[in-house]
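Student: In the part that follows, the structures are each spelled out as structure tokens.
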Structure 1
Amino acid sequence: MMSSRFAAWRAAAPGLAMALAWAMAAAAHAAQTPLTLDEAVRQGTARAPLLAASSADIDAAREEAMRAGRLPDPSLTAGVSNYPVTGPGAFGIASDPMTMRTLGVMQAIPSRASREAERGLADARIGAAEAQRTLTAQAVHQRVAEAWIALWAAQRKRDLLEELRGESVLAVTLTQARLRGGVGSAADALAARAEAAALDNRIAGVDAERAAARAGLQRWLGDPAPTLAEAPDFDRLPVSPDELEQDVDRQAPLQAWQAREQLAQAELDRARAAKHPDWSVSASYGQRALGRPDMVMLQVGVSLPLFTRNRQDRGISARQAQRDAVAFAHEDARRAQREAVARAIADWQGWGAQLARYRDTLLPLDHDRVSAALAAYRGGGGLQPWLDARRDQIEHRLAYADALAAHARAWAALAYLMPSEESAP
């Protein structure tokens, strides 16, 4: 028996080894494949515990809806009727011919309007849970995008500073050569070295920012963040600005308000249904002493909502006021969303204009100024103009990197307003 198992293991070992090698190769390929923004959002959405919690809330609401509007459970009754407590036959179960043991069942029958209102309320709660999931999905999309953008911006900032390292090394070499040749000063050599050290210090700080941003993206992906792919075109939105400003009701933040308004209407319908009478049916069997006939009792009951002024009407007025409050709050949220979208569009367009000015004017001017100052130093001029130009160049590049990040975040705030397929419950 052992030999047969060993033979089976030997026969299966090559296949298992091949499968393991394939899995390891696939994992290595996935780790090496640059991560795009869309793929990061897709993976982050698929792995977000918040969306799993929202889906569980929807399942719970649907389960509750399955029992909404059904008849309540019947009640079983048991007791003794016409039991004497005075006279010669007091406390005797067989002393009086009317005494009997009873066993019965009672069924409450709520009005049809009440059951339909209960079903409508359950459906509204499902809609509210689905709208909340849509809002949660939109928030997850935006937060994953912001995490990806933070890592991308940190990498761009490092690249912009790394491009200046070679010229810093060249400046140090030139100042030392002039010092050895007797035409330079020790102060210039020390200033060039200090500038190079300051640049290294800036790069080290950016490396820390990049490590923190990588941890932020890993929080959504679950795995260490791989190399990032090229960024999408942040100068173009997936939905036009005009459509975003005009169609605010389809945006995720307002879908939750629509569901709240439907829920308030369902509560009002249930309050109105309370004015309809409810019914009940009961039947019982009475067993009397031996030799005496048993009896059956059948009863039908109906509630009488006669005094509705201080009861049902008060509840209806309260639910009506609550529905009106939700409607007014919905309108205020609609106006606030229009304002937020308009501000976000202005922010996105403003950062885009600044980036264009950096690319077309400021950064090229910085490069020409630094090159001219270094060329003048080579020709015998002072080092201070180059130091001033280099500091301005570093500050402008850092500001440009921050503008890149702000522009991308403004883009993300607008790009994920409309619900996507991943948002659907």
Structure 2
Amino acid sequence: MSYVDEMITRTIEKNPGEPEFHQAVREVLDSLRPVIERDEEKYRRDAILERLTEPDRVISFRVPWIDDKGQVQVNRGYRVQFSSAIGPYKGGLRFHPSVNQGIVKFLGFEQIFKNALTGLPIGGGKGGADFDPKGKSDREVMAFCQSFMNELYRHIGANIDVPAGDIGVGGREVGYLYGQYKRLTGLYEGVLTGKGLTFGGSLVRKESTGYGLIYITEEMLRNHDTTMSGKTIVVSGSGNVATYATERAQQFGAKVVAMSDSNGYIYDPKGIRLDVVKKIKEVRRGRIKEYLDEIPTAQYVEGKGIWNIPCDIALPCATQNELTLEDVKTLKANGCFAICEGANMPTTQDATDFILENEILFLPGKASNAGGVTTSALEMTQNSERVYWSFEKTDSRLKEIMVNIYAQISSAAKEYGVEGNYVIGANIAAFKKVADAMHSQGIV
């Protein structure tokens, strides 16, 4: 049995009941075969794949808090510190009922490679809790965040592990978490990113993942003799990633015609009015169906089905495994020629296989979703220097890094004989950086 097959089998056996983690490991390791086979003895001798697929540590803890009725509630919190080979652990916190150890491990594993592609000195980690901030008062969210940090603070630090936001963790939650960290430690340091601008945050952080997605998508299109201008785009989700991907895509001359949330989706053939979406989502924290209150000519459809809308480019920006094989078959039949991931692993494995077999342009999330962690790392830089960069400087640096990520993954794919396969290119380019660092540092 090859080293890659052996490690896929071993990882699945050692981590039962964690399908998302299995999927992520299988996808990455399968694509690394050309690299591993060139020097299998060396990688096997140093147990590189064993060390990559086994987190440095998995922290699980109880999070008790009191709701507005005086009832004590209990949730479970996690932090997975996966790899610090090229820098302190870096990755978001996700507050959502679906969070479990397997999902946090899949996200942390993906983060190793995503962070490596940025070229910045950050390792891979992830965390979160099975807490749902939707429908909770600000006081309840604060109570939960403070209790969560009462344990997490023991395991993080500006040069150890720097969490950020993710699904369910925005500026409000990061503020409460940071306040409690400062209260417990007495330290005012860059230990969390996505902070408010008045206490160490960075401009462009809110926009960064969505903007980054558009920058790398436009670079890919440019290298295939086209641009985003005049193209019709469907975007799933309506959080930060989807909102700001829509904003930048519109500025690049594209027409975004659909967005969604967990309840359903809106279709506006005239083009999404982003000012209305921002009012609903960022001001009122409402549901996407409220779009019809101001734009009655649009359509709202309950449930799934957004990928049935004809488009040139699809941007899945909601959550993992939202884009299925049937969805991508429908997209192709309707003329879609490019799919670029804004979320973490939003495309199922069989759907990814179909996309690649049918030569649809495809950017994997570990490359195209890297804008958020890029700007988080730039926030860490600003915190260390005790300075604030302008919006223009930060945005320019973000764009430069995203364009460079495309160059890396395109070059790696070409070097290993799979030109245009950016899934393999991204995994190989990132793996080589991490593996080289692991070799240099010995057995740690």
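What follows is calculated from the coordinates using simple rules that are stated; it is not laboratory data. Keep in mind that this is a model prediction, so the values were computed, not measured. Cβ atoms are built from the backbone, for glycine too; each structure is taken alone.
Student: I have 19.2 for mean count of other Cβ atoms within 10 Å over residues 186-193, calculated from one of the structures 1, 2. Which structure is it?
Tutor: 2
Student: As an exercise: mean count of other Cβ atoms within 10 Å over residues 154-161, calculated from one structure in 1, 2, equals 19.0. Which structure is it?
Tutor: Traced to structure 1.
Student: Let me ask something additional. So Rg/Rh (Cα atoms, Kirkwood Rh), computed for just one structure, reads 0.95; which one of 1, 2 is that?
Tutor: Structure 2 accounts for this read-out.
Student: May I pose another question? Of the structures labelled 1, 2, which one yields 47, 9, 7 when semi-axes √(5λ) of the Cα gyration tensor in Å, for residues 130-217 alone is computed from its coordinates?
Tutor: Computing semi-axes √(5λ) of the Cα gyration tensor in Å, for residues 130-217 alone on every structure in 1, 2 gives 47, 9, 7 only for 1.
Student: Also, I was wondering about something else. From which structure (1, 2) was helix-only ellipticity at 222 nm (-39500 (n - 2.57) for each DSSP H run of 4 or more, over all residues; to 500) calculated, if the value obtained is -24000?
Tutor: 1
Student: One of 1, 2 was used to compute relative contact order in percent (Cα under 8 Å, 6 or more apart), and the answer was 15. Which one was it?
Tutor: 2
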